[in-house]
Structure formats: C-alpha cells, structure tokens
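Asker: What follows is a set of structures for review.
Throughout, read-outs are computed from the coordinates displayed, never taken from laboratory work. Just so you know, these numbers come straight off a predicted model, no measurement behind them. Cβ atoms are built from the backbone, for glycine too; each structure is taken alone.
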Structure P
Amino acid sequence: MMSEKNASHASHFVTTELAAQAVGMALPLIEKAMQHSFVGESGFLFVVVMQPTLTPSNASFEEAILYEHAIGDRARWDADYAGFARAKARLSWKTGLDSHVVQTLRPHLLQPGDTVLWGGVVLDGIIVGVSGANACYDEAFAGVVAMCLRGLVKDMRERYRKGLFLE
C-alpha cells in the first residue's frame, strides 16, 4: 500500500483502476491462451503491476505494487504463483530490465534472494510480472498487460485538456 509520503510520487495517469482496466483488456487473450497445454498446465496465473513512478530510490517494493490480479481459485493453487510473480516484478523493478534479460544477458546483476525465474517485463517504465504459465508465456502476458496500460495512458493523455500543468 502506498504511503502518504509516496503519494506525491504517484503517476498522474496510472491509477489502480487503470491498471485493473489494462488487465481486464488483456484477460480474454490470456484466458484463451491458457486453454492450451503448451502455454502452461497449472490453469492459474497471477499478475502484478507496479506504479511506474515509484522506484527503489523513493519507495519500498510493497509500496510500489499498484495492482494484483489472480486467475483461478487460489485455494487450489499448487504453487505460490503470487510470490513468483512478485519476485519477477521485483527483479525487473530493481534493475529496470525484463527479467529474462537479467537471467540470460546480465546475471551479474543478480543478488542473494533474487529469483532465477523470468516473466517480468519493463515497457517504458511500466513493470508487470506474471507467473503461472511457462516462462515465455508469462513474459508475453506481462507484455500484453503493459502494452494495454501504456495504450490507456496515451489515450488519457490525449484527452487531458485542463491547462498547461497537471493538477
């Protein structure tokens, strides 16, 4: 949960509601893809969206989590998909890089406690972590959510006509 001190660092356009809308836009694609066993066999998925303006320099990881969404009955989970998705998002949040990039091209950035899983994406500062499918599809789904969020923000920015400065 974002503290009052970090509220001043929050994005003007990226809100919890907008992140939920982005996930909602991506869900039909994700749910359809999850019907194929090659995507992953768990039947469960967890999505973490980070507040793009909260960074390790101005917030804790927990404060920077903007929105989380579970797919599937959490009581039936066979693994900690939320923990895995958060770990992937944390790695991308700490490094500013897709978690696959860190794992394969920049493993020197890994620290004790970091995950060796991938499925976190950084798109123009928008960070999304996903877990529950095979890693390449976790990454794809994270990318879809990030692209939807970026599109929604661009649309909001184009519609914003309240003067010369953000209120």
Structure Q
Amino acid sequence: MTQGHDVDALLESMASDLTQLLQATPVYEPLMIGIHTGGVWVAQALLKRLPEDIPLGTLNISFYRDDFTRIGMHPQVEPSQLDFDIEDRHIILVDDVLHTGRTIRAALNEIFDYGRPASVSLAVLVQRSGQELPVCADVCGVHMDLDAGEHIKLSGPDPLTLKIQTQKEKTGT
C-alpha cells in the first residue's frame, strides 16, 4: 500500500537540515557514506541538493550484521567502497530507514575498521518506531509509527518511492 509521502519534499527538508547541521558544527570537508542499497540512493539524492561537493562512499554491512545467520546472506554481496581516508574526518552516514538500530551499529563497526573518524552524523529518510539500540538520527525526513507487522520499502533509485508493506505483502503470501 502506497503512503502519501513525497520523497522529493523529504529530501529537500533533509538537505536543508543537513546544511544547517554542517554550518552549526565545526565540520571541515565532510565525507558522506551511504549504506547499501537504499542509503546509497538517499545519499546520492541528498548530494544533488547540497551546496558543497562532498565525496561519497558506499558501505555494505552484510558481514557486520548480527543477524545474518538468521536472515541469510544476500547472494550478491558487493564490497564496500570507501575511496578516501576516514581517519579524523567528519562522516555523514546515510541510510533509508532507521528501525532497530542494528544496521547503524553494524555500519559503525565497519567504519571503525577503516579508521577513527572525528565524528559521525546520521541522516535517514525514515526513522520508525521499534528501536532496540539507543540510536537516533541527527537528520530525518519523517518519523513513522508502524505496527509490528508493517515494514517500509524504499524503491529506486529513480524515482525514489516509499511503500509501507504488511508482512503478508512482503512475503507474497
């Protein structure tokens, strides 16, 4: 079932909030990292709306998840691409949906395997109810309270659309 969220408007709002965040904090030459796949799409869309040129890296956290033995491994795991040094750099970590916090925890674990950033700010298109870990976005397009059997699906990359699915729709049963 499609919800009435205008993804372009959410991205415009996020870009504005991100610009204000970067101006309010002493951040010099930030780097952006999108979490594969939806986070990369959101990061690419945000970069088109930001006034400065920010390098983009991609992160595939498949091997860092604490639940991959339960949910399985995607058959085509692509490697992370961080073509820059993150040591003492300011990172903007981008994902499509913040739900339990476990994806962000896995992303931070992988980032720290590459080095120690000066700071990490989190930007997400959707922050939904159901956090299991104390993770909160610095920049968020929309907050959603969903039932336990509902999930958010971002489709893209062009155009980006949000859909809320029930467990039944997700599994096709």
Structure R
Amino acid sequence: MKNNSTDTPKMIGFAAYSGTGKTTLLKQVIPLLTKHGLRLAIIKHSHHDFEIDQPGKDSYELHHAGSCQTLLTSKYRSALITENSPQQEPELFNELKKLDLSTIDLVLVEGFRHERNLTRIELHRPSRGKPFLHTEEENIIAVASDESLDINLPLLDINNPNEISQFVINWLDN
C-alpha cells in the first residue's frame, strides 16, 4: 500500500475506559499489522502530564528553559516535544497535522473517546462494570470483548490480536 502526500491515510481508533487494555492490545496488534506491510502512525491521548525525557538530560533542561518546541534527534529517531495549552484537551485532527502522513498507510488512535468523527473499535470488559460506548456513538464498527455479548455489531475476541488485526486489514481494504 502506497500513500502519496495528497492522500490522508485511514484512521481507526480503539476506544475504552481506562484499564480496559487498549495499550496492551495495541502492542500485540501493531506487529501483526506491520507484518502485513502496513506503515503505521500512532496517536495516543493521555489525560496526564508526561515527560519523554529525564531531568538532568540536556534535552530536558533545554526544553524546560522555556522552549515551546524542542526537536530531539539522532541517527536512530527524532522526537518533537511541543507545549500544549493546559486549558484545553488536544483535538485529534489538529494533532494529526503534526505527523508526516506521506509515509503512512494507517493511523491507529488510542483514546480520544469523545471524538465523534473517528471510526473506532470499542474494547469492552463487562467485569469492569462500565457502560457500552457503541450505544451512544455511531462510528463504532465493532466491539472487542472477553465475554460473549448480545450486540448488533461484529464481536471480536479482545484476547485474540490476530482476529482484531485481520478485522482492521479487512476494514482498510474496503
């Protein structure tokens, strides 16, 4: 699959309440999708403040000296650290603009549960006692769960990353 710079790659999100296993599942699904030849980008929403560098490191100290954007780069990887407004949550489509989408076939989105314009797979564990998301949101196309559910959407096994990655591949090909 080749994406050219004028195309926006497809996006699919994984939405669930905290503690459901979004990151755990994605860590298993990502290698399966890349083995299929897909070039992926990941956008993960966090409700917490975080640091990707450690106090005492030059890049940390330079960033915290007052820079609004810091690009940490080496021959192995680069990381762009930007300061966001603490008064508002990031918007998915604004964050998407920060990526080089010309090299990407598919963007996987973890979180952004309240984003209404994103096709998503809901992860649901009945033992957590949380309500369904798909009953309130029309962009959910499947539910992955660890129990049998009586729903009107495709039901995937949350513990079967092969099944979930194949569902994503089939969705992408349509």
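Asker: Of the structures labelled P, Q, R, one was used to calculate distance in nm of label points 7 Å out along Cα→Cβ at positions 56 and 112, giving 2.8. Name it.
Answerer: On the way: P: 1.6; Q: 2.8; R: 3.6.
Of the structures listed, the value fits Q.
Asker: So, one more: Given -13500 as the derived value for helix-only ellipticity at 222 nm (-39500 (n - 2.57) for each DSSP H run of 4 or more, over all residues; to 500), which of the supplied structures P, Q, R does it correspond to?
Answerer: On the way: P: -13500; Q: -9000; R: -6500.
Corresponding structure: P.
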